[in-house]
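Structures are listed in the sections that come next.
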Structure 1
Amino acid sequence: MKAGEPLGTMYGYVSDGFYRTSDFNYDAATSTYTLKEGVVNVAQAIGIAQPGWMKLKDLDGNNIIDENDKTIIGNANPKFSGGLNQRFTYKNFDLSVFLNFVYGNQVYNANKIEFTNGYGSHTNSLAFMKDRWRTVDENGNVLQQVVTVSGNQVVRGVAPEQLEAVNKNAQYWIPISGAGAWYPTSWAMEDGSFLRINNITLGYSLPRNMLNRIRFKNVRVYGTVNNLAVLTGYSGYDPEVNTRRATPVTPGVDYSTYPRSRVYIVGLNISL
């Protein structure tokens with residue numbers, strides 16, 4: 001969050017796709033890629049730029065991504081929320097339905113950051129990262145890498161035509177490593193709007209003539225389903241999240257949230 005803004009506002013960088021080979025000058029003699037003049041440089045934020053690396057939007061126009069390029073990228077506060085609890089009866093049957101909904105909030109899906117970076121052994125844990133930019137071909141040949149030359153990091157790799165051919169269908173960037181892997185970006189912000197079918201109960205009461213024979217005032221059997229379904233566009237397990245309980249000023253964060261259980265209940269009510 002940012003000082004002076006309401007609780008629930010989310011602060012970070014704006015994602016802008018990823019670098020292509022056209023963003024670089026290529027020196028065939030040294031196999032080195034150098035960022036072209038005028039192309040935004042993310043080195044201070046998430047590491048040395050290279051083909052396939054995440055791009056960030058330069059908001060202050062100086063071609064360098066730094067603290068001045070952070071902005072509000074989401075808000076955990078919904079525009080409105082509510083619920084509906086309704087009961088229906090027909091002859092000896094009864095049906096109750098409880099729905100609740102939230103609209104217009106964002107969820108920071110920190111799992112997308114955690115499981116798509118190159119920080120640890122879980123690199124590329126999410127399935128869609130199979131479509132990432134590749135630095136190694138199917139035969140295990142290294143196509144590009146960052147190396148240190150005379151104390152400076154440089155990007156070396158195969159010719160742009162060959163690198164682009166391997167990555168012609170790439171949709172995501174190289175997994176980010178180092179401290180920059182954890183920076184919040186707009187890419188991890190998702191619409192948290194949802195409609196939850198929270199509870200449905202269907203019951204049946206025995207008719208009066210049968211109750212008279214067994215000398216009971218009322219006998220009702222019922223079945224209940226809790227958390228039947230959630231209608232949402234959110235990609236995580238559940239958009240109704242707040243896993244940063246130790247930090248109450250950062251609501252709307254989804255980090256390793258365990259999905260809610262669906263519960264089935266069967267019951268019998270008897271009045272003597």
Structure 2
Amino acid sequence: MDFEFVKIEKHDQIAVLKLNRPDRLNALHGPIMEEIEQASKSFLYDEKTRVVIFAGEGKHFSAGADLKATGGGDSRPTRLLQRRHAGLGARMIRSIVEINQVTIAAVQGAALGGGACIPTACDFRIGSNDCFMGYPEVNLGINLQWVALPLCVHLIGPARAKRMVMLGNREDADTLLNWGYLDEVVERDQLMDKVFEMAEEYARRPPIAVQMIKQSINMISSALDQAIMHMDSDQNTLSAMTEDRTEGIKAFFEKRDAQFKGN
């Protein structure tokens with residue numbers, strides 16, 4: 001399967017799925033998200049691969065949503081079709097969560113917004129000592145969507161998740177490690193070596209048992225996630241129609257603090 005914005009490299013029982021849009025800091029737009037979803041699903045009948053590593057090409061893992069991306073069409077889609085398009089992010093994240101194989105994120109540089117959601121959908125996260133992560137959506141006047149909020153809460157608990165998501169700050173590697181968001185932090189030039197070391201350890205284990213254990217733990221820890229988060233894209237659509245959203249985007253491009261009024 002050929003992709004334009006992601007690369008898949010196979011190393012015996014380990015695969016590396018790499019975001020490949022470094023000129024845009026691996027920012028997420030519709031085409032790359034669709035490719036991530038398709039690539040994640042491609043491992044379903046791959047019985048040789050036992051571990052999938054998610055990584056980013058270039059300096060950063062992913063700067064998050066590409067705010068400069070356009071829909072590419074001349075006419076505005078119906079509200080019905082807009083709602084279905086809004087579900088792409090959630091489908092992408094679910095496709096990563098549902099990978100049978102063990103998944104490990106190798107995070108270097110920035111992992112922001114949707115770029116932070118992808119690592120939380122993986123089983124483990126190893127970061128470089130210069131990495132930083134956060135959810136800046138609130139600074140743009142919108143909520144965190146893509147069914148990613150529960151994934152953050154599961155990792156760091158409700159109080160820290162509120163702090164991380166409601167303030168929209170960037171957290172450094174040491175903080176993320178202390179909170180349990182990252183499993184390990186290493187020097188940047190050692191990142192892929194450490195990730196492969198972990199991957200090889202899991203690849204040596206019996207795959208049927210490992211994959212059943214993974215699926216069971218995921219079901220135990222996320223039993224209520226879908227019941228609670230099934231409307232997060234609708235909430236995002238609503239918040240995107242506010243004046244605060246317009247102000248947040250304008251302030252972002254003008255490199256100033258937004259002045260939110262609750263409208």
Structure 3
Amino acid sequence: MAFILTDYAELIGTITFNHPEKRNALSSAMLEEIDAALDDFQERKARVIVVRAPRGATVWSSGFNVNELPEPGKDPLAYYDPLESTLRHIQKFPTPVIALIEGSVWGGACDLSFTCDLAIGAPSVSFAMTPAKLGLPYSSTGILHFINIVGARHAREMFFTAQPIAAEHALEIGILNALVPSDQLDAYTYNLASQIAANSPLSISVMKEQMRILSESHPLSPETFERIQGLRRRVYTSDDYHEGKQAFLEKRKPAFKGK
């Protein structure tokens with residue numbers, strides 16, 4: 001594979017981001033490789049998956065590849081888009097997925113790390129949710145991921161400010177299960193994975209699916225769903241969305257006008 005590395009040992013599968021030239025941006029090609037690796041590990045009956053960047057990384061992932069964002073008028077995070085598909089794949093994967101995190105985590109990569117069942121971080125980690133810097137909307141399922149992990153107030157702070165959350169604060173608000181010194185991060189994470197792998201895979205699979213169903217048990221009326229979609233459409237058809245994308249590509253500060 002061109003953008004990730006994989007390893008399998010003792011019922012534990014590892015997916016390592018391997019595109020440092022783009023700071024491990026979640027391109028469509030990388031996401032397709034992640035999906036393929038998950039399918040392969042499922043066939044091999046892996047009991048735990050670890051998702052990581054190379055040891056010592058300063059950026060875990062810079063998020064969804066901005067160069068692949070559509071032009072204004074098209075939903076940047078539609079149901080079948082690669083990032084959304086991969087997030088659902090992780091959510092519905094029958095065994096636990098652990099995010100082993102070093103370095104900064106940006107945008108859609110935050111959502112990927114939140115979608116993993118557990119997250120273990122080093123002191124270098126930070127998390128920034130940045131759609132407001134690009135003038136784009138975020139998916140309703142993605143926002144729900146954040147509310148389920150950190151609660152509504154912290155989710156608002158992350159989305160509204162787009163500022164990084166440092167490691168200790170990330171631990172306090174539930175983004176991380178544990179904060180571990182960098183030189184102990186691998187040993188801690190794989191020991192945790194081994195503990196999980198030693199337990200009943202059927203029991204864990206069923207409980208994981210129960211938790212997923214319960215976390216999503218927020219019924220919406222058709223009218224409410226249509227209103228949400230209408231609100232998002234206002235953003236991805238806006239001048240601000242075009243300006244945010246252009247400013248990022250031109251490496252300048254955007255001049256948003258709120259229209």
Top of 1, 2, 3 by percent of Cα pairs over 13 Å apart, for residues 183-222 alone, largest first: 1
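Given that distance in nm of label points 7 Å out along Cα→Cβ at positions 135 and 191, derived from a single structure, equals 3.5, which label among 1, 2, 3 identifies that structure?
1
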Consider the structures 1, 2, 3: one of them gives 5.4 for distance in nm of label points 7 Å out along Cα→Cβ at positions 199 and 239 as calculated from the coordinates. Say which. 3
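Each reported figure results from applying straightforward, stated rules to the coordinates on display, with no laboratory input. In this text, all values refer to a predicted model and were calculated from it rather than measured experimentally. Cβ atoms are built from the backbone, for glycine too; each structure is taken alone.
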